[in-house]
Structure 1
Amino acid sequence: MSKKTFTLAGPSSVVPGTIQDNVMVLKNLVSEVGLTFFETRACLCYTRNDIPNSLAGLGLKYHVHLPLDLNWTHGSGHVFQVVAALVQKTGFLSPDKFVLHPPADAGHLEEFSLLWQKSGFDPGQLLVENVSGHDLSNLWEVVEEQGLGVCLDIGHILAYDQMSILEEDIVWERTALVHVYGREDHTGHVGLTVMTESGKRTLQLILSRVKDGTSVLLEIFTLQDFLDSRDILIQMADSWGMDFS
């Protein structure tokens, strides 16, 4: 029987430098790169010098993590205009997932998803992520009705007591990306060297339930921690009868 296999991904921010610098570091370590668009203003100013055409010829998959500072107080239409510009900017790389830190208000997410679909974008490629203070519990109806996807962040589950997410059947149907790291604390995302046994059991549960081929992003932002965590993740997965491409 073949092993369950996941797509290993890394963020475009493991070393100081440009997106291109980071992709070149990662290209022999992962099969997919998550373009980490942290700040709206800076990302809207990206040109082909920042995201060159050559990245399309490296044989990598790509996805986009949309900015963390999207301003929902200006309305869903404003947020959509920003996001649509970023989708267009990265279109030549054919990203297949767009991760969104969702608004607290379910109505805003519904409005945004309607604009997304009206513009011809695939709703299944728009992934809402569980974040600090937001376990998605008030958004499941919108996710189901609009056909949205889910990005499951294990660090947020462990840090913010969000284990109840794993009781929702819709999670296993819609999760297309899993964020993995050892712990979230005041220093940020820490590598898998500090993951507790409870955390490992939770990770094993998640990987056993999500679909074969799901992308797994090691969301770690320093190169040595990334390399160490990559080795640990591959070893753990092998012991669970799983593998990475």
Structure 2
Amino acid sequence: MSKSMNNENIMRRAVIHELYERPLTGAAIESRSLETIDSEVGSHAFAPDQWEVVRRMIHTTADFSLMKSVRFSPDAIESGTGALRSRARIYVDSAMIRAGLSLERLRKVNPDYKPEDIFCYVAYPDIAAEAAERGLPRSIFAVRKARPVLHGGIAVFGNAPVALLELNRMIMEDGVRPALVVAMPVGFVHVTESKAELLGLDVPYIAVEGRRGGSPLAVGTIHALCSLAAGRGVGTRHEREGESG
């Protein structure tokens, strides 16, 4: 590095010093972020509890266009929050979602939640062996293994559309009835049809139509439901000012 470049770097002021001088906790940053979303979004047609979920999804992605793609069944929020309060077991389609779900948030809803209440079978050796033998994705057989968890539990999909397709079949043919399906697999093959099929079934769901989705959206959805279930929804700025007035 030349001497002039070194001097220039010494003279520059790192942006982090602004935070040092005006400290904000992580919670305060999150609150300010949600306020920013409220102020920029304008009007929308979501019910307040639905907006809690959608806003969390926007916070996760900084993508306001998601508002056009999120779909709720009429009973999604009530069924999902009720299931969390009852410590319903949670099936996830990837280890990434399992790692991202906050046990602390779950325990604010029901203090009895344990890591063992979150299930992910996709990496199990027996699942891999069966998938190799049948020439099909592991996620299909992982969902089948999870049948006792899925009935009355919460099913969370952020990665594997064929897993959602298999759950749809189990709902139609085997009588499996999840308390909530979070349908947000991402990709290009079997993605749109997996979600479209689910939206035609008589089960509670929160879904993102189209190709978009992913683990962060799925995790954010569960965390928003935790806030609602625990009575800790952030609410809009207007609601907070009204409560404090």
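Nothing in this text is a laboratory measurement; each read-out follows from the coordinates by a stated rule. Predicted, not measured: the structure shown is a model, and the values here were computed from it. Cβ atoms are built from the backbone, for glycine too; each structure is taken alone.
Here Rg and Dmax of the Cα atoms in Å, for residues 105-192 alone was calculated and came to 13.7, 43; which of the structures 1, 2 was it taken from?
Numbers: 1: 13.7, 41; 2: 13.7, 43.
Clearly, the read-out refers to 2.
Check the numbers for distance in nm of label points 7 Å out along Cα→Cβ at positions 81 and 209 across 1, 2 and tell me which is largest.
For this comparison of distance in nm of label points 7 Å out along Cα→Cβ at positions 81 and 209, the top structure is 1.
Upon calculation of distance in nm of label points 7 Å out along Cα→Cβ at positions 49 and 177 from the atomic coordinates, which of the structures 1, 2 produces 2.7?
Details: 1: 2.7; 2: 1.9.
Of the options listed, only 1 reproduces it.
Of structures 1, 2, which gives 190 when volume of the Cα convex hull per residue in Å³ is computed from the coordinates?
Values: 1: 127; 2: 190.
Structure of origin is 2.
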For this session: For the read-out helix-only ellipticity at 222 nm (-39500 (n - 2.57) for each DSSP H run of 4 or more, over all residues; to 500), a value of -16000 was computed from one structure; give its label from 1, 2.
Result: 2
